[in-house]
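Down below are the structures I want you to see.
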Structure I
Amino acid sequence: MKRIAILNGPNLDRLGQRQPEIYGTATLRDLQKFLRAKARALGVAVTFFQSNHEGALIDLLGALADRRVDGIIINPGGYAHTSVALRDALAGTGIRTIEVHLTDIRRREIFRRRSLTAGACETMICGLGFAGYGRALQRLAH
């Protein structure tokens, strides 16, 4: 059974409360429930991790590389636009990784339109809400 790790960066623990006009009213727990059901249907195992701390995400990426998980889905949140260190950690895993954003970052503020971390990923899916995570999971499952 393939093992997929799903990582969420800063402020994603506030889904449903933080700027619902942009991110909606569904919570991180709702996202996890959605992805668990999708994972069961696809026959893959998923684990979840969320942190507001860059170093915790970087440490986990190293651990995932050591455990040789089969895939990573990451929503780096604001770190996508600022963190060379996170990009380097992603590039160093050797694991198929897909970057996901709930909103279409290419249509948001200018400072959000470029993702430093996406270059270390197989692809980036943005603007599809929870369905973007589902697409990423499906792609990594096959």
Structure II
Amino acid sequence: MEEIVYILQASLVPIVILSSAALLSLSLQQRYGRVIDRIRYFHERIYEGKRVEIIEEQIEILIKRGKLLRNSMFFIMLCIIFALLTTIFLSHNIISGENFLITIIFFFLSLFVLLVSVLFAIMEIFISYNAVLRENEKIRKVRH
């Protein structure tokens, strides 16, 4: 019985990583969906012939944002895979008494790819804010 409790306690860290990665994934998917919807909206506006220059610039920025969000989501999914593998190998290592090296490698890989994912998300946040500023500047010029 003590061994089962030890396995569960040891599995808590990868499980927390899984939970946080899943929550981050949900927010990234929401942002990604909004970027894609916005691109489609701008395509409709171009088709209607409205403010084509401003819209084309925004589409380029949205495509960059979409790529960053796609990359971020990819690395989040890798993080989840590595955290799951960590939990599986950790349980196996505790039961069999084998070496923990592969488990430690998977654990650090999950942390590393989580870091990469967050860095992509941060870059996207800065690009999205700059895009809003540029659009605001162009709209002000058109209005005056």
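Please treat every number below as a calculation from the coordinates, not as lab data. Computed from a prediction, not measured in an experiment: that's the story for all the values here. Cβ atoms are built from the backbone, for glycine too; each structure is taken alone.
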Quiz item: For which of I, II does percent of Cα pairs over 22 Å apart, calculated from the coordinates, equal 31?
Solution: I
Quiz item: Can you say which of I, II returns 1.00 when FRET efficiency 1/(1 + (r/R0)^6) of positions 57 and 89 (r between Cβ atoms, R0 = 25 Å, to 0.05) is computed?
Solution: I
Quiz item: Hey, helix-only ellipticity at 222 nm (-39500 (n - 2.57) for each DSSP H run of 4 or more, over all residues; to 500) derived from one of I, II reads -11000; which structure?
Solution: I
Practice problem: Assuming -0.60, -0.84, -1.29 is log10 I(q)/I(0) by the Debye sum over Cα atoms at q = 0.16, 0.19, 0.25 Å⁻¹, for residues 33-104 alone as calculated from a single structure, say which of I, II it is. | Solution: I
Quiz item: Once relative contact order in percent (Cα under 8 Å, 6 or more apart) is calculated for every structure in I, II, which label goes with the largest value?
Solution: II
